[in-house]
Every structure is written in structure tokens, then in C-alpha cells.
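What follows is a set of structures to go through.
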Structure 1
Amino acid sequence: MWLRSTMAYRASFVMTTVGHFAVTVLDFVAILLMFSRVDALAGYTLPEVAFLYGLSSVSFGLADLAIGSMDRLGQRVRDGTLDTLLVRPAPVLAQVAGDRFALRRLGRVTQGVLVLGYALAVLDVHWTAGKVLLVPMTVVSGTVIFCAVFVAGGAFQFVAQDAVEVQNAFTFGGATLLQYPPTVFAKELVRGVTYVLPLAFVNWLPAAHVLGRPYPLALPQWTAFVSPLVAAACCALAGLAWRAGLRAYRSTGS
């Protein structure tokens, strides 16, 4: 329904998508401005940072496209309109994900794909079959991890009622964090996004293997390949949190 609504005004769709693309481009422009003054950022060259940026942006962009409407859940909990989703013969999570589905978010995905393509073209890497397969596996796993974070954030809104900015701190904030090398940040923060909220498996650890860089926190090399397992674990935990939040929902009484 939302796709048909969007395509009813094609010029508007094109303009909003291009605008979304232009806004996200500014993130990478900021990185380019940094490298106009320095040759490396915490030991990472521009192509290497672009590789991190591309992996993070594509994964987050796909997750935002698929389930980014989760940030509207808090408003529905607060005003009681979630009730209309509960009485429909369809999973509530699917309905929330499809609520005001915004195809314009393809602009972010497109921008991330272009940066990732640039990085892959200019990186000085000895490509092996394992490294080649690791790149798409990382994108898929990273997308699933971000989707799980969106769902967990939505589950939190059942309790907090419209705490969308708290959710955004871990989704949009996490995506921005991963665009930079782990060597930029304090070890305590790197530990937090590795062992607590495992965003490091979105790109830092797989990228370390591809780029031949030291692994964050001196982790063993096999951790670069466990992103699918981490994604599955995140989905399981997010699913439990979602069901707990949904059971706790009591509407507004109106």
C-alpha cells in the first residue's frame, strides 16, 4: 500500500530519494575533508576507512529500509493506536515494519554501495576466495544485526513509551561509530560494542581479516567469520525481548 502511495507521485519520490542520498553523502564528505589534511586516520588509509564506511552504511541502510519504521512504535504505544495492529490477522512486527514504508531510504543504500565499490576498486588487498565471500556475508550479517537492534529498541519502547531517541543512539549512532576505525576509540568503548552490543561484528572484525589489520582487543582470527552466528544470536534475543514487550502492552484504556 505504501509503495503504491509513493509511486503515485513519482517526481516527489525521486526528489526525496535524491535528497536522502545527498544528505548521507555529506557523512563521507566529512571523512574526505579529514583526509585532505592527514594521510591516515589512526593508522588507516582513506580506502580502508571507505571500506569500513561502505560495509556499515550498506548494512545499516538495508536494515533501515526493511524495519526503520520501528521508530514509530513508541508513538503508537503512547496514543494507543497499536491496538489496530493487534486485531489484524498478521504479525505485529511485520505490520510495524511496513508502517509508512519509506522507499526513499534507498538513497542511503545507494550511497553506501558507491562508497563500498570505490573502496573495493582501490584497496591494495591480496584477494582470496575466503575474503571475496566474506564481503557479502558481512553485509548480510550486518543487516541482520542492525535489524535485531531495531527490534530490541522497539521492545524497549513498550516500557519507555516513545523513547525513540534512545533507540536512535544505538542504531544511527552505532552506524556512525562503525564508519571509523576501532583504533580511534577507547578500549572500553570497543569492548562494549564487541561483548555487550556486538556491533563490531558488522564490519570491524571481518574488515580486519580482509585488510590484514590487527583484530580489535587482540581477538583470535576466527572471530572474523562468526558474524552469521552473532546475527542469529541477536535475532533470538531481540525476538525474546519483542515478545516480552508485546505481552506487557496494556493499551491506554481509551
Structure 2
Amino acid sequence: MAAPSTRPFAVVTGASSGIGREIAHVLAQEGYDLLLCAEDPAVQEAQFDVPSLTVEALQADLATYDGVEDLVAAVGDRDVDALVLNAGVAVGGPFVETDLDADLDLIALNVTSVVHLAKRLLPRMVAAGRGRLLVTGSVTSMMPGPYYATYSASKAFALNFAQSVRYELKDTGVTVTTMMPGPTDTEFFERAGMEDTRVGRSENKDDPAEVARDGVAAMLAGKDDAVVGSTVRNTLMSRASKALPERVKAATQARLTEPQDDDEG
């Protein structure tokens, strides 16, 4: 019978591609064994060049109650040293035109699964007196998000929820960090149906590997929140969100996220 691993153990959701997959790579380099979860079967194909690394992969739909419980069962009775709640989707387009089921599925994944997993796994981290929780938010959490309204609102929830729980756990040895990337070069815009927006077409997107490195570094340092990626652009967006009126912030975002005709710039 193999001896239990002495490496710290991390759980990463949304780990089949993009930022989540890159976070898994960073954590592997930091010495963590991994349990990766995503709905996409590509989560089973993760490859890491780290000796003695233990990697488990679970294909599960975290937008469902049973999918979350399947992940909790896969964790078993192990102590979780790092919990990365990264799984998320977006739905692009005018709210009155988007599909109801798609918006409700977004809320189930981006909001409900975050609360569900945190409720199941944080208590054991608190009982152990240690651990790091990283929640993937977005710079859009700090401003209105026309033309992807449910996504923007879900990230505002994630930020508020994480900051609230962080305060409650301030004396427990468990820290909660919100990672807030800007536009990143992943399949996000294609999956959200936002390829025909200015932000979707832009070539000025962040490298997901850089975003992941910044996010993990902030988590391991126990920071409250971290604007990650292209620090100049994203930091300016963060500062603008605090200084501008809500109507101006909404209009600024709408220029980036409103669907464009093929002949528009």
C-alpha cells in the first residue's frame, strides 16, 4: 500500500483550459498534488512535468448540485491546502434577448457552485487551521457590465462573497483571495458568443499563464484581492471604477461588449 503523499493538496475547478489549466501548472510547480475538475473531458488530459506529482481529474458539471457533490466526494477526507474556485461561463448579448436557460446555468455555475463548494470544503480548512481559497473574479465585478449582464453581476457577487468570508475567517489561519483578471486570451469570448464585440476582437488580451502566476502568488501571500495580468490597463480600469459615475462606467463597458456589425470597427 502506497504511503500517503506529503505534498500539499489543491483543488482547482474550471481546470480543462485557460486560466484554470494555467493555475494548475503553477500549483504543480509550487509542489501541490492536484484534483482538477471541469465539465469538459479535456480535464482528463492534463500533463505536468513535475516528478512525483499526483494528479486526479474529475469530469463533472458543477452547475448541478450532484456535480458539486461528486467533487466533494472525490476530495474525500483529505485536508485541502488550496481551493481554487475558478469555473465560470459568460453569456453575451442584450439581456432581453439571451436564452433564459443559459443565464440560469451561468448563475448556477458562477454563483451557486462557489457557495456550495465553499460551504462543503471551507469548514475542514478552518478545522485544520490552515489553507488558501482563491476565487476567480473579474475587473468587471467593480462596474456594470452591459451585454453580459449576468456574468458581470455574478463576478460582483463573487467579489463581495469572498471579501465577506475573508473577514469572518481572519483569525482562523485560512485566507480568501479574489483574483480579478481583465480580458484574457482564452476561449472565453468564443464560448460566450462575444467574438463580434470590440473586446472579443481585440488582440490586446492578457496571457493566461501570466494571469495564473499573479493569481497564485496573491493567494499564497494571503492577499485580499489582486488585479492580475496587464497591471497598467487593468489597474486603470480598477481605479476608474471607483472614480466614475455608474452611468459613465456602464457606457464605457458597453463600448467594449456591445455586439458589432461586421462593417463596424
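Given a computed value of 55, 30, 24 for Cα extents along the principal axes in Å, for residues 71-182 alone, which structure among 1, 2 does it belong to?
Label of the source structure: 1.
Compute distance in nm of label points 7 Å out along Cα→Cβ at positions 135 and 199 for each of 1, 2 and report the one that scores greatest.
Max of distance in nm of label points 7 Å out along Cα→Cβ at positions 135 and 199: 1.
Name the one structure among 1, 2 that relative contact order in percent (Cα under 8 Å, 6 or more apart) of 19 was derived from.
Attributed to the structure labelled 2.
Quick check: 26.8 is what I get for mean count of other Cβ atoms within 10 Å over residues 55-62, calculated from one of 1, 2. Which structure matches?
The structure behind it is 1.
Here helix-only ellipticity at 222 nm (-39500 (n - 2.57) for each DSSP H run of 4 or more, over all residues; to 500) has been calculated and equals -22000, so which of 1, 2 was it run on?
Matching structure: 1.
One of 1, 2 was used to calculate percent of Cα pairs over 32 Å apart, giving 20; which?
The correct label is 2.
The value 3.5 for distance in nm of label points 7 Å out along Cα→Cβ at positions 63 and 87 was derived from one model only; which of 1, 2 is it?
Working through the options, I get structure 1.
Readers should treat all values here as calculations from the given coordinates under stated rules, not as data from a laboratory. Keep in mind that this is a model prediction, so the values were computed, not measured. Cβ atoms are built from the backbone, for glycine too; each structure is taken alone.
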